[in-house]
Structure I
Amino acid sequence: MKLAHALIPFAAVGGAWLARSQDASVGYDDTPHLPAGRDGKAWRVHDKQRPVPPVVTPGEGTKPPSDAIVLFDGKDLSRWQTDSGKEAGWKLVDGAMEVNGTGNLQTRDGFGDCQLHLEWATPAKAESESQGRGNSGVFLMGRYEVQVLDSYKNRTYADGQAAALYGQKPPEVNACRAPGEWQSYDILFRGPRFEGEKLVSPANITVFHNGICVHHGVDLLGATAHRAVAKYTPHEPKAPLLLQDHGNPVRYRNIWVRPL
């Protein structure tokens, strides 16, 4: 890989690196054009005029990155409401929100393509079995579910266990921690595309469960269904994220999203 200019060690220039990264003399103006991207522009290979990515400060530990929209930081439910539009009624317990039978919660804002991070924990005291143990779910666009369940030594149907794309595809592995322990989902989601009533491209999802990739670029069959094959119905390009109240006191914390 040939470099147009020699690299200058970051330590030697400190903050001056950012200014240098914007220097339009770095790159080329005589190379072939790439196919047009989502911005509609066909940039040249190594194009000197192509804008450089913005700088984002990564989060430390479980903290969100600097450009994330924090949906829940443990303090209040101001960004949430019930799926019928009423005030959110889940309990706040030790910096987490807990399902308490008052109904599903959804964000007040809608989201489409996004990166979503959240942490969840099923009750420490394991009760019941199969789908009755620590059941909840994370619904992208209010329709496409990544299952939440206590799947630690708890047998259920494969496409209904923790991190399953419910009713469609089991996770590649069972990465579930023991009851009561905090677990994480990191989800990359691309919403479906419609032209009128026609599906142009399906929703696509990648899921990391506790840092392990359990779904990689999977096309969804449609909106989540129970005991039926999922199918698509045209909908808006952005819709609320939804957390399911399935009657079990599952807890959630540290929820943030980055629109893509």
Structure II
Amino acid sequence: MSNIKKAFENKKAFIPFITCGDPDLATTKEIVKEAAKAGASLIELGIPFSDPTAEGPVIQAANIRALEGGVTTDKIFDFVKDLRKEVTVPMVFMTYANVVFSYGADAFIKTCSEIGIDGIILPDLPFEEKEEFLDDCHKYGVDLISLIAPTSENRIAMIAKEAEGFLYIVSSLGVTGTRSEIKTDLESIVKVVRENTDIPCAIGFGISTPEQAKKMSAISDGAIVGSAIIKIMEKYGKESPKYVGEYVKSMVDAI
């Protein structure tokens, strides 16, 4: 069984997103440990990129702060290797195709496997072009996680049939960021997913409150939250691990 599938076994999954290196990697390490301790089922680690097209202003700013702080892909690889001595929950990287491509796909994905990264999410990788990375992912046992957006429509079944790890369902159009309400007909998207795969699906983009997390995980297999957590990190800086842990626990309890 894929390590990622274990995150969804017998429970709804809460998946926090954390930008690596904001404000620094030492703080990121403590944040990840607190999130795991608070009950996070799977943790998404963002590798900062200069042009994160799927992200709203909150996560864009975190990317810039991390890059200005001198974070590199190699430093993040070393950081995860060290983190794996203490954190056992499944972890995936979320970054952009250019980060993987410029590093060298084979070397990047091989390293992911060696340091204990279970999957990668590349929001700017079109489904039709995923073959570019898929062979390496299969070779090294790293799940290439697909996204389904409200605009996927007649492609939902096709994407679901080939899904690995879990399916990331994007709740609404636009970029990441908190939203007061989510109006997409997510039930019908999940229904098509369920008809075509037994891979779990989690909903992300726009979720920030325990009420939203509860509602989204009732429809799907879990909820993904990024911007609300990055706001806590932005507010408290090096003091943020405790506050992120409390927030994660409130979300885990809600779902």
Q: Using Cα extents along the principal axes in Å as the calculated read-out, with 65, 46, 37 as its value, let me know the right label among I, II.
A: I
Q: Give the label, chosen from I, II, of the structure having the highest value of distance in nm of label points 7 Å out along Cα→Cβ at positions 135 and 231.
A: II
Q: Taking 36, 30, 23 as the value of Cα extents along the principal axes in Å, for residues 71-158 alone derived from one of the structures shown (I, II), identify that structure.
A: I
Q: Given a value of 1.00 for FRET efficiency 1/(1 + (r/R0)^6) of positions 31 and 239 (r between Cβ atoms, R0 = 25 Å, to 0.05), point me to the structure among I, II it was derived from.
A: II
Q. helix-only ellipticity at 222 nm (-39500 (n - 2.57) for each DSSP H run of 4 or more, over all residues; to 500) was computed and gave -14000; which structure, I, II, did it come from?
A. II
(Q) Using distance in nm of label points 7 Å out along Cα→Cβ at positions 87 and 151 for the comparison, can you identify which of I, II gives the largest number? (A) I
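Every number here is computed from the coordinates shown, using simple stated rules; none is lab data. Small disclaimer: the values here were computed from a predicted structure and weren't measured. Cβ atoms are built from the backbone, for glycine too; each structure is taken alone.
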